[in-house]
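Multiple structures follow.
What follows draws every value from the coordinates through simple rules; no lab data is involved. Not measured: the values here are computed from a predicted model. Cβ atoms are built from the backbone, for glycine too; each structure is taken alone.
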Structure I
């Protein structure tokens with residue numbers, strides 16, 4: 001990996017926001033993008049987060065840990081042309097994922113561009129009605145997995161013709177997010193990933209995400225929704241991040257894998273804030289991709 005550009009400890013201690021249990025006032029239905037969601041109460045726990053750049057003796061992989069750091073240069077700079085993102089950048093991302101994973105087919109199905117301070121959205125939400133949409137995309141300070149196991153199937157069926165989805169679901173398939181900074185190195189609100197091996201199935205909480213959501217380009221119908229995983233706190237969780245990530249670096253996050261043979265099936269992730277945060281709002285893009293290994297069995 002590239003050398004760090006700022007001096008930070010190998011391990012930082014940060015507040016990680018976990019699921020607030022129903023008995024503690026939490027909810028199992030969320031309305032992404034609304035004022036209510038921006039102000040949702042969570043359980044904040046101080047956890048150690050290790051800098052991947054200091055882990056010289058461990059090779060982090062999607063199948064073992066649920067995430068992978070992959071340097072990759074791109075010609076895209078601003079990510080302001082939505083059609084270019086959905087064609088040129090999607091195609092570039094698909095080629096990259098095939099090379100890293102050995103997949104035979106990759107179908108990018110949505111993306112999110114985040115360019116605002118978290119506080120900007122929170123302050124707007126405080127002044128809005130609970131159901132108002134707050135169209136301010138910020139880092140997500142919530143430990144989550146983008147889809148539950150059932151939610152992954154919903155996403156597959158929503159983004160491919162039914163016959164094709166049924167056929168491909170009989171092979172190994174998954175959902176992987178490819179995340180990268182935009183414009184400049186990350187100096188605030190970095191992205192943390194949890195070693196999938198340290199997160200037990202009993203830590204996962206099913207939450208229904210009721211759309212309309214954040215205008216992310218997904219083909220899931222407006223007014224419908226899908227199931228996601230939020231994550232309950234467990235002191236055994238092992239958190240990692242890559243300090244000062246640049247636009248020529250990606251962090252791949254496995255959100256779902258149909259295989260049940262012991263490899264990582266999903267990994268929690270969240271943005272977090274540190275005492276070292278500085279500068280303008282973090283800018284990033286994540287591309288969500290359906291990934292298929294058509295020469296392998298589903299489970």
Structure II
């Protein structure tokens with residue numbers, strides 16, 4: 001069976017704000033968590049200086065959002081000189097851990113911070129030495145006594161393991177692009193993996209070559225006890241650029257997600273569209289589990 005996400009009728013949820021210099025040009029690639037009462041969103045924004053910062057928005061229903069006037073997370077070190085990009089949020093050990101890309105003349109590196117309130121942050125700086133490396137997200141619990149981090153050294157998806165969240169090693173490549181598929185150039189993690197009884201459900205993006213690259217979304221399922229083992233992978237994309245505002249924009253032909261939230265009987269997938277807008281698509285959890293079992 002093929003899975004397809006359903007776009008929310010309110011899409012796009014929001015756009016750049018011309019009144020705020022820091023987010024006047026692009027808003028995209030949000031990270032979202034649901035704490036049982038509120039949805040919290042960190043989203044990437046670019047303004048007149050084209051430096052990436054993170055804005056914060058909050059919602060009761062996951063659809064209608066209140067945005068803060070000023071960014072809550074901005075470049076603070078030389079390693080972030082060009083921006084802080086593409087956050088992914090994992091709740092772990094009482095904190096919201098934010099993995100993001102630190103972009104500077106010294107490289108494109110996986111960095112991390114943590115927060116309890118989305119206003120103040122404790123920074124850890126880059127946690128992996130490789131560049132370029134990005135698309136990083138923490139698993140929400142230890143596996144076999146180790147913290148697990150998913151990341152992307154082009155063109156593949158990798159795992160790294162740690163005892164303390166700071167020192168990482170034991171890299172294992174778990175998935176690669178597939179020739180003659182919709183993900184034949186490079187792939188990368190989307191949202192942090194979600195635990196199901198059938199395995200770890202990982203949303204990921206795949207890039208296909210063409211006159212212009214096209215970014216689409218799919219699922220990978222990893223073994224619960226050995227996440228280096230892939231159980232299942234989408235044969236066809238679950239979301240691809242189709243709407244005008246997904247095809248035309250700052251970076252054309254892109255749907256790119258950093259966030260999948262389990263809410264009631266659905267998964268809410270938040271995504272950036274053509275690097276211009278933030279949008280929402282959903283799918284019933286029962287459909288996804290039927291696909292995993294099939």
Structure III
């Protein structure tokens with residue numbers, strides 16, 4: 001990763017002059033624009049979204065001043081914005097239960113160097129995947145969860161995550177519904193993989209319900225976690241065709257392949273600062 005590169009994410013009401021203002025600012029700072037992507041909605045009150053990746057020599061040393069100097073432009077256009085230094089890796093925690101396919105996919109890609117991040121820990125409500133986590137050199141935290149102790153366990157989760165300065169939490173088949181109290185400190189920083197092409201088959205046992213409906217495609221959805229179950233902003237989805245003679249178990253087997261690729265792509269785009277949330281949707285610059 002280069003100490004000279006950064007990404008600027010912007011969302012605001014669409015109006016003339018935004019691209020020119022951003023480009024001029026970066027030019028005056030001596031930046032080289034590596035990529036620039038824009039998107040405008042077609043709503044009555046149009047919204048504008050922009051992602052710019054740029055490089056400036058010795059950017060890591062000048063980053064605070066460059067960030068502060070952009071504020072007048074952001075204020076003029078009433079922007080919501082974030083500036084990310086590429087060399088600052090995001091710190092990731094992965095939550096799991098018993099199924100290992102999503103966890104292993106993420107850890108394989110991380111070890112292969114495909115993810116520019118620090119995976120810091122694996123957290124689970126079961127002991128089953130301890131060997132998998134420790135085999136990749138990661139600490140494994142086991143917190144058994146019951147209906148009675150869930151508030152206390154989530155309090156301990158939050159303390160652990162804050163202690164380790166976690167930037168993003170991935171629920172990689174963590175088969176627990178997290179509470180609003182857990183969501184709030186990490187809003188828009190919790191990514192879940194749901195084994196269905198949402199909004200179809202929200203909640204538990206979607207493959208069984210897909211089998212009962214005789215579907216011809218099944219899918220998976222990676223989304224941000226909100227208080228409404230499986231209804232947060234969608235980051236990525238994919239599908240695979242299935243046949244009428246597939247059993248529910250076979251649907252689940254082939255569905256695992258889709259789940260693995262979908263959660264990996266969603267995490268990659270988040271790490272690369274390609275995702276902007278608005279309302280209950282996302283813009284994902286690719």
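Assign the value -1000, calculated as helix-only ellipticity at 222 nm (-39500 (n - 2.57) for each DSSP H run of 4 or more, over all residues; to 500), to the correct structure from I, II, III. Source structure: II.
3.4 is what came out when distance in nm of label points 7 Å out along Cα→Cβ at positions 139 and 243 was calculated for one structure; which of I, II, III is it?
Here the read-out was taken from II.
When percent of Cα pairs over 31 Å apart is calculated for each of the structures I, II, III, the largest result comes from III. Comparison across structures I, II, III (criterion: FRET efficiency 1/(1 + (r/R0)^6) of positions 211 and 227 (r between Cβ atoms, R0 = 25 Å, to 0.05)) gives the highest value for I.
Name the one structure among I, II, III that percent of Cα pairs over 24 Å apart, for residues 27-162 alone of 28 was derived from. Comparing all candidates, it corresponds to II.
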